Structure I
Amino acid sequence: MTTYRIGEAAELLGVSVDTVRRWVDGGRLAADRDDHGHRTIAGADLARFAKSLADDPDEGAGRSSARNRLRGIVTAITRDSVMAQVDIQAGPFRVVSLMSREAVDDLGLEVGSTAVAVIKSTTVVVERTR
């Protein structure tokens, strides 16, 4: 069974180590101790918890067939006369979208505003890291 230490869980969830410790101490996330006394979280428990965090409070989620929604902050916008590139930092992930300049203006996007990157793709590549 795969287990994760607190720091690894924090990295995967895109939160601080202190946040994961508070969740464990508060009983929201189950953890055990390994032979060295370090707290570990079972992979299946972490997956369930991550899924519960990802339950999208966004009202638009129920009206779209796209289920991959990453909420983040706009970190950069590069415009030309027709197109724009919008960079969103969603937790540890940088998402880049190319769209019309008109769409950026209509949405009122600016650096520092929050946005949701909605991703629908026919191909998703999954890599195992360990």
Structure II
Amino acid sequence: MKINEVATLTGLSSKTIRFYEQKGILTAPDRSSNGYRDYRQQHVSELLLIKRARLVGFSLDECGSLIELSRDPQRKSADVNVKARQKLAEIDSKIDELKAMQTTLKELVDLCPGDESSCCPIIDALSGKEEKHL
């Protein structure tokens, strides 16, 4: 398969596919006599794994680890489960941080009259003049 066919099958751009190959995340495809990359179904599967793993928050390095596990016929699902649980804990932590940010920002918005006055409790709090709000 040529790269444009793989791009169509995976929904990834040719540039993204080459980037993953350059980073060593994707198995390097064979080259035909004219130098074109020759992709196989394995590459499509790896690219879909990377794409879907990115959608649930895995970094490129983490995707590389998942690809390595996918290639290993001796892998244990427990190893994959550990990685997924770690990612889930990271996401839960980020959600907690975002909720705290949301609460603080809501409090600041509620303090601000939002009128024509130059007095702004949001600027005061963010600049440290009103530290009790943060």
Structure III
Amino acid sequence: MSPHEARERVVAWVGAYEGAWRASDTTAVERLFTPDATYLRSPYDDAPLHGHDAIRGFWRADEGATFTVTAEPVAVEWPDAVVRLEVRYLAPDEQDYRDLWVLRFAPDGRVAHFEEWPYWPGRSYTAADGS
């Protein structure tokens, strides 16, 4: 697969993820993730989600939310990719954050490993308290 084709596959997958997320379409989990997919909500997630049912349950937390998303792949070396996102929740609660997704794709184009690195404004980015 060429680098251009790999990037286009990542962009298409992220678009499908966003569309499903926006529509609260938890049935899309099967189209986006392998049956045994691992989903880490942070790089230090000590209880990662495993499989379709766990991912669907996590997605349900955002049902009814209104948000905007911009996404751009920053590194693609198939089957791995890193995507930078900016998400703005508008309702029911306003919240902005920036995010990195570290993705590992299976041969069928679904994601087998999803790792999220979320960052929120005003939160510390150092080990020291109050920084």
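Which structure, out of I, II, III, was relative contact order in percent (Cα under 8 Å, 6 or more apart) derived from, given a value of 23? That value comes from structure III. Just checking, which of I, II, III has the largest value of distance in nm of label points 7 Å out along Cα→Cβ at positions 3 and 107? Answer by largest value of distance in nm of label points 7 Å out along Cα→Cβ at positions 3 and 107: II. To which of I, II, III does the computed value 1.0 (distance in nm of label points 7 Å out along Cα→Cβ at positions 51 and 67) belong? The value was obtained from structure I. Quick one: semi-axes √(5λ) of the Cα gyration tensor in Å came out at 35, 15, 14 when computed from one of I, II, III, so which one is it? Considering all the candidates, the number was obtained from I.
None of the figures in this text is laboratory data; all of them are computed from the coordinates on show. Treat the numbers as computed from the prediction; the structure is a model and nothing was measured. Cβ atoms are built from the backbone, for glycine too; each structure is taken alone.
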